[in-house]
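**Student:** Each structure below is given as structure tokens.
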Structure 1
Amino acid sequence: MTSGRLTAVLVGVLAACGENAPATSGALALDPPALALPAGREAIVTAIPRDDSGALALSAAPTWTVRDPAVLTITPLGGGQLLLHGAAPGSTVVTATIDGADAAAAVTVTTAAQVGLTVTPATAAIRSDECVAFTANARYSDGTTAPLDPFEVDWAVSGPRGPTPPDGVVCPVGVVGTHTVWATHQQFVASAALTVARAPVVELQMFVPHLLLTGTGASGFVLAVLTDGSSYEVTRLAAWSSSAPDVASVDGVGGVHGHSPGTAIIATEFESVRTTAPVEIVDTFPP
């Protein structure tokens, strides 16, 4: 073989090797070179070989290490990427090594970030003379939960005349029905269901005429006073009776009718609570 042909063959072989050989690593960098993430959150760093011309292809999978695995845990993903998981607040360093070249990234794991909100109890059923305390609980990126200061939470209750508690304690006096209790903290909103039943009747207040002419009538009515201090009319719900119907009768809606001179006791009853009032029937009103 002549020297000219030998030179040509060597040049071809070297050229072929250059085309198929993996790129050399040159200098190595991590992207990003520094980052912070809350405990419980994840992030990715990428190892990038470089030389004077710019980024190069990976010549091998990086070897990854972390200085403090109690602060940060790592999982190689392939393709030069590394998954970081914040384990506990603190600072540490992640290092990648390829073909003797290495690069490091500083990682700061911060206190867990709030990622959600719940309200407890999730459902509650009370009477209108009772109170119930709701608690707003923050869910954090590290999987933990913690109750929030109720005065740092914005509270609201849906429904007509729904009370707005400043501290999560709902006392729905006179507010009967199904309501939604809303809690808002930062950008998070959560709710609970509240069912309020009417409080027991403690007293009846009856209003009927005390003096009525024979042959005339008048309408009476009755209010039920509840243990929560509120009241509502129960005239058409109560049971009415007269002790002397021949003197004065009363119909089922509280209408009193005078028939003959005398005195009758008008009674009304609702939810086992009873009250009475006298009615005098006269032929003429006294002067």
Structure 2
Amino acid sequence: MSEFVPICPYLLESDSSSKIFFSYRGVDLYFPLHGHDFYELELVISGSGRQWINNVCVPIQKGSLYLLSLSDVHRMEADEGLRIISIHYLPEVAAQIDFASVHEAWFMNLSPEDYQLFYQLAFDALKEKSQDVPFRTQHMLSVTMLLLTRLLRDGKAYPPAEGSQQMHTVLKFINENYAKSELRLKDAADACGLSPCYFSTVFHNVVGCGFSEYLTSFRLHRACLLLGNTSIPITEAAYNSGFSSLSHFFRVFRGVYGCTPKQYRDRAFGPAQGNGFPEYPRLENTITPAPALL
């Protein structure tokens, strides 16, 4: 099978009802390449793997603490199932707690003693997210500030590559226009005001793969979502995902996933065990829900 960088749509916080949100999640295989318009602060509580932060590979394990800003792109792979306490907060919250000046990723590994302390603080705040208790938001804010203070004092910064902000514009542009089969590199370059040649170099430096590879991987991901979540015809799934040629779609699909789109759909709607096909990338299953903490 071809080695494509797994990607997913640019993640937005527009559907969130809260300006700060604690969650507990698991990553059993990978979380695809993405960026987002909110801050993401995470504490790994078990498992191991790697995270690519701004195209730099960083090993992660129990006790890893990291922050991703609005300027960063990242992806994750798990060797052993990762379990993570994740905190998402909007830019206005960063301004409220006086951390709005942070525009780069940060990473550190906590000592065992510090991990136990911060895990308990984060876990207590996480338990309250579904409870109607006084000062719940203030509690979440205070825990977030403590974690950020430790990370920004003792961690290592991973600055975004040159042109990162333009690439976030491009990721959103692709998210909005991938279904247009005539979409070309020049269109993306024009969207962020760069020449095609310079755009190509910057895109690879920031994202970690070429524009054509990213776009094809993005379209495949969207096709898989349609195949695994709807009953629309396979041809319609291909065209709606931006493929203008069915023969090209079938050839690329088999090269990446090692099966036909029909086999992929059968696997998505059929038994999950013993068929030898890769995990279909539904977003809700790419991040495999972790067992309940409570």
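Just so you know, all these numbers are worked out from the coordinates, no wet-lab data involved. Since we're looking at a predicted model, the values are computed, not measured. Cβ atoms are built from the backbone, for glycine too; each structure is taken alone.
**Student:** Kindly point out which one of 1, 2 the value -13000 was derived from, the read-out being helix-only ellipticity at 222 nm (-39500 (n - 2.57) for each DSSP H run of 4 or more, over all residues; to 500).
**Tutor:** 2
**Student:** Just checking, which of 1, 2 has the largest value of distance in nm of label points 7 Å out along Cα→Cβ at positions 90 and 186?
**Tutor:** Largest one: structure 2.
**Student:** To test your reading of the models, identify which of 1, 2 gives 3.3 for distance in nm of label points 7 Å out along Cα→Cβ at positions 170 and 234 when calculated.
**Tutor:** Value 3.3 for distance in nm of label points 7 Å out along Cα→Cβ at positions 170 and 234 corresponds to 2 out of 1, 2.
**Student:** With FRET efficiency 1/(1 + (r/R0)^6) of positions 74 and 226 (r between Cβ atoms, R0 = 35 Å, to 0.05) coming out at 0.05, pick the structure among 1, 2 it was computed from. Please report the intermediate quantities before stating the final value.
**Tutor:** Values: 1: 0.05; 2: 0.85.
For FRET efficiency 1/(1 + (r/R0)^6) of positions 74 and 226 (r between Cβ atoms, R0 = 35 Å, to 0.05), the value 0.05 is produced by structure 1.
**Student:** Same structure again: Using the calculated result 15.6 for mean count of other Cβ atoms within 10 Å over residues 58-65, pick out the matching structure from 1, 2.
**Tutor:** Derived from 1, not from the others.
**Student:** Taking relative contact order in percent (Cα under 8 Å, 6 or more apart) as the criterion, which structure among 1, 2 has the greatest value?
**Tutor:** The maximum falls on structure 2.
**Student:** With log10 I(q)/I(0) by the Debye sum over Cα atoms at q = 0.12 Å⁻¹ derived from the coordinates and found to be -0.90, which of 1, 2 does the value describe?
**Tutor:** The read-out comes from structure 1.
**Student:** Comparing FRET efficiency 1/(1 + (r/R0)^6) of positions 82 and 202 (r between Cβ atoms, R0 = 30 Å, to 0.05) across structures 1, 2, which is largest?
**Tutor:** Largest one: structure 2.
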